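Read through the structures below before going on.
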Structure I
Amino acid sequence: MANLQFKHLFDITLQIGNSHDLGDTPYGYKRIVQVSGGQFSGQKLSGNVRPESAADWVLVRPDLSIKLDVRLTLETNDNAMIFMRYEGIRSSSPEIAHKLAKNDHVDPQLYYWRASPFFETSSKQYLWLNNIIAVALGQKKENNVFYEVFEIL
């Protein structure tokens with residue numbers, strides 16, 4: 001079997017906006033967090049996150065780990081539109097989870113934050129995105145979320 005290989009796709013910063021709490025559900029505490037903008041940059045594509053169509057349906061589990069369900073619209077610098085969705089997990093000790101919730105600076109080595117993005121586009125230049133698997137390493141930076149996104153080769 002071949003060794004798993006990765007290639008850097010882009011870095012993305014998401015600006016966190018308002019949240020709407022849905023409260024305790026049968027699965028955990030649910031809230032919808034708006035993404036109020038952002039930027040992404042890589043060797044093959046760069047651009048901005050469209051704020052009018054970007055949010056995270058966050059599920060806070062009883063152990064304070066977070067299940068992410070994020071949907072974004074990316075607009076490249078050459079005006080192509082790309083739908084990006086990902087699910088992920090952020091887990092840590094309860095102490096670290098409380099610090100992250102308060103936007104305190106926390107060394108990303110102290111928590112686990114991984115996601116699996118998928119892409120959809122009709123842009124001829126970016127059709128290749130429709131057929132890749134990617135992984136992302138996340139961290140919180142003040143009131144922003146930052147990911148390094150990698151294509152699995």
Structure II
Amino acid sequence: MERIASFCVDHRCLERGMYTSRVDGDITTYDIRMKKPNQGDYLAVPAMHTIEHLFATFARSSRFGSHVIYVGPMGCRTGFYLLVRDLSPEDSIALAKESMEFIADYDGEIPGATEPECGNWKEQDLAGAKVEAKEMASVLKNWTKENLAYKKYL
């Protein structure tokens with residue numbers, strides 16, 4: 001089997017931030033890295049689940065919503081993938097920043113967190129999600145297009 005692109009990134013060198021993972025025609029996959037890999041500090045599943053619900057809902061409802069294809073968690077629990085179509089790097093960064101700020105400030109019912117809507121609806125942690133999103137909003141505060149490139153590869 002071919003080695004996929006995300007396994008070619010040296011995770012020992014990867015810092016928290018936002019990176020262009022791959023570009024497939026008009027679709028760009030971004031790596032929203034909320035935790036430094038392999039350091040023993042990972043997103044707790046309930047907080048990650050809540051971030052997923054809020055991030056996806058906000059992104060698809062935002063002014064960039066028509067460009068959003070997918071928002072979903074990484075299995076390693078260090079961040080999220082954001083897939084967009086025909087959205088500039090600058091607007092993609094703005095979307096990620098605004099999403100994290102929205103989550104950090106969110107109070108209310110978690111969208112899609114009912115039994116008919118979600119396969120694990122009870123496992124949510126809004127307080128934990130807010131802490132993680134606030135930290136990530138700080139990381140992304142001055143992020144630019146130039147920061148989107150991974151620093152080192154295997």
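With FRET efficiency 1/(1 + (r/R0)^6) of positions 13 and 61 (r between Cβ atoms, R0 = 25 Å, to 0.05) derived from the coordinates and found to be 0.45, which of I, II does the value describe?
For FRET efficiency 1/(1 + (r/R0)^6) of positions 13 and 61 (r between Cβ atoms, R0 = 25 Å, to 0.05), the value 0.45 is produced by structure I.
So mean count of other Cβ atoms within 10 Å over residues 5-12, computed for just one structure, reads 12.8; which one of I, II is that?
Of the structures listed, the value fits II.
Using distance in nm of label points 7 Å out along Cα→Cβ at positions 21 and 93, single out the structure from I, II with the greatest value.
I
Work out which structure the value -10500 belongs to, where helix-only ellipticity at 222 nm (-39500 (n - 2.57) for each DSSP H run of 4 or more, over all residues; to 500) was derived from one of I, II.
II
Taking relative contact order in percent (Cα under 8 Å, 6 or more apart) as the quantity of interest, name the structure among I, II where it is greatest.
If we compare relative contact order in percent (Cα under 8 Å, 6 or more apart) over I, II, the biggest value is for II.
So log10 I(q)/I(0) by the Debye sum over Cα atoms at q = 0.14, 0.21, 0.32, 0.33 Å⁻¹, for residues 37-84 alone, computed for just one structure, reads -0.43, -0.71, -1.13, -1.17; which one of I, II is that?
I
Here, each number is a calculation from the coordinates, and none is a lab measurement. Keep in mind that what you see is a predicted model, and the values were worked out from it rather than measured. Cβ atoms are built from the backbone, for glycine too; each structure is taken alone.
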